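Please treat every number below as a calculation from the coordinates, not as lab data. Note that the structure is a prediction, hence the values are computed from the model and not measured. Cβ atoms are built from the backbone, for glycine too; each structure is taken alone.
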Structure 1
Amino acid sequence: MNFVKPMIRFYVLLMIFLVPVMALPSAAISETKAAQQKVSEPVFLWDGIPPQFQNEAPPETTNERGAISNVTKPAISLFLPPEGTGTGMALMVCAGGGYGSLDWKTHVIYAAEVFNPMGVAVIGLKYRTRPPFRGSNEQIQALTLLDAKRAVRLVRHRAKQWGLDPHQIGIAGYSAGGNLAMNLAANFDSGDPKSADPIERESSRPDFSIGLATWHWRQKKSPFTFRKDSPPVFLVHATNDGIKGGAPIELPKEITADLQKLGVPVKMAIFDVGAHGVGNLIPQRVKRGFPPAKWPELFLDWYQSLN
């Protein structure tokens, strides 16, 4: 009996020390994930007031689902891979929301959770929205194209500082964000070598462009006029998109055909599930191996096969 009591005390003390140690891996994983998903301080695309600034606009807001509205000062947020694991590739993500809001959590943060462990940086582009901008569909496309071009120039200009390859900067967009990604793939420029602003001297051509459930106000015809020097394009779409809202599959099919005629590398991944949220990298989908949630691997395999 005298032997039993000391043994009980020994095991109690052992558990006091072991439980925190056993918990360390889980805590470390949580801290690593939190660090990966920590939004950097926003980097505004322009110092001071951006071009075509909307005066007297209501304040920017973020709702409980993480969607951002009333954007007037475009900015980027960086989600960089853990130190020493980056490949140099950067994926600039344009969240969807019909140009009226940005579904930031679902499209940007969840993308970072998947791409950061692959060594790919994710850069969330907070482009301007309507409202508060007032204008036609064509005008909001032109305004957001201005934001996207400036964002690519800025990232390219500061690539070395952020550990990125200036020749591996691509753009990806969901729904209306896919509209913006395709718009940039068709309407980039080489920069202005005479500009006093060194950022404006950089090219706005993305090195690749990804459209996820690409949308153009539910239309089936493509509004984009691509060029022979347009970047490689990867498209993800569902056959059941566009049935109840969303984006008809005829749109990305026409984009694909147009690019093929020009000799621009293009790949379209088609799924029978997912509807308008086909590209969403929701953690539960990724964990379960939901087929459309494997598009990051499909894209990387295809893109690397081009080089």
Structure 2
Amino acid sequence: MHVIIEGVDKTGKSTLAYDLAKKLYFPIIKRLKPKQNIFIECIDFLTDTRENMIVDRLHLSEEAYGPVKRKKSRFDFRELKLIELSCLSLSTFNIYCTDEKETIKKRMIALKEDFITVDELDDILEGFDIALKNSMLDWHTYRIGDSVDELAEKIKKNFEKNKIQKRYDIFSKYRTTGDYSGSVLILGEKYGPNWLPPRIPFGNNLPGLQFFRALEESNISWKEIIISNVIKNNEKEVDNEKALLDEVNFKKIKKIICLGNKAYETVSEVFSKNNINKKVEKIPHPAYWFVYNGGKIKDYAKLFNNIYE
């Protein structure tokens, strides 16, 4: 489980990270400069790092700084949602460091900030505002001078409440992504062997992007969504049938939605074999709907709504 700290420069992020590290005995990792692919590196960090970490910047900074420094973010919509779904899986504790704009400007001038300029500050702050508004995560606001002791206690209580590491170790192997207390399990067909990295349930393709756009337009909250595949043929250590049985037995699952005939047939077969009496819904596979049928995102969203409501 990780503590994620975000915010514009000169709002006390690094100092807060250092202070929390002393109180929580967590190491600090800075994720400001990716080596190659920022999305894969973020997902790999979330899925592979077992030690508790304090993360100084993860994904919101790219949404705020990218458009100012490089004209656009390096994340597409699907990638951003997958990162946050992975954060939900881990029950990360998320902190947004902020302050009054004029106060930040004064600190920038006094401390001779050289990464961003005062003229860029307005656009970057607006970028953070938009990213926070669109985020599915809960963010705790911190300002310089707030009690670090109180914040550390909140983090401890959050981690005590959400002891999920063992469960996460299992389901990350299944590529099961989202809040494990969600009520809607969405099952795709498979994550093919040519798409090994990173450990997520959907490949990097246009139907996958449109699928995530449709979920955004649907009436289903992201916190209610769990996404996986029925066939995990690229994970040799995973028993597909056992994985599916584990997934459908999440306590709060109320809806099981299969994407396409193959996923539906596989789930139905496993349910019949194991005498599971749960209703399984089916909608067209994203590739069929968007590529072969020329379907629209808003109409695909309606298919989810018809089942969810």
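The table below lists the values:
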item: Structure responsible for 18, with relative contact order in percent (Cα under 8 Å, 6 or more apart) calculated and labels 1, 2 on offer; result: 2
item: Value 23.5, calculated as mean count of other Cβ atoms within 10 Å over residues 57-64, assigned to which of 1, 2; result: 2
item: Value -11000, calculated as helix-only ellipticity at 222 nm (-39500 (n - 2.57) for each DSSP H run of 4 or more, over all residues; to 500), assigned to which of 1, 2; result: 1
item: Identity of the structure behind 68, 42, 36 (criterion: Cα extents along the principal axes in Å, calculated), options 1, 2; result: 2
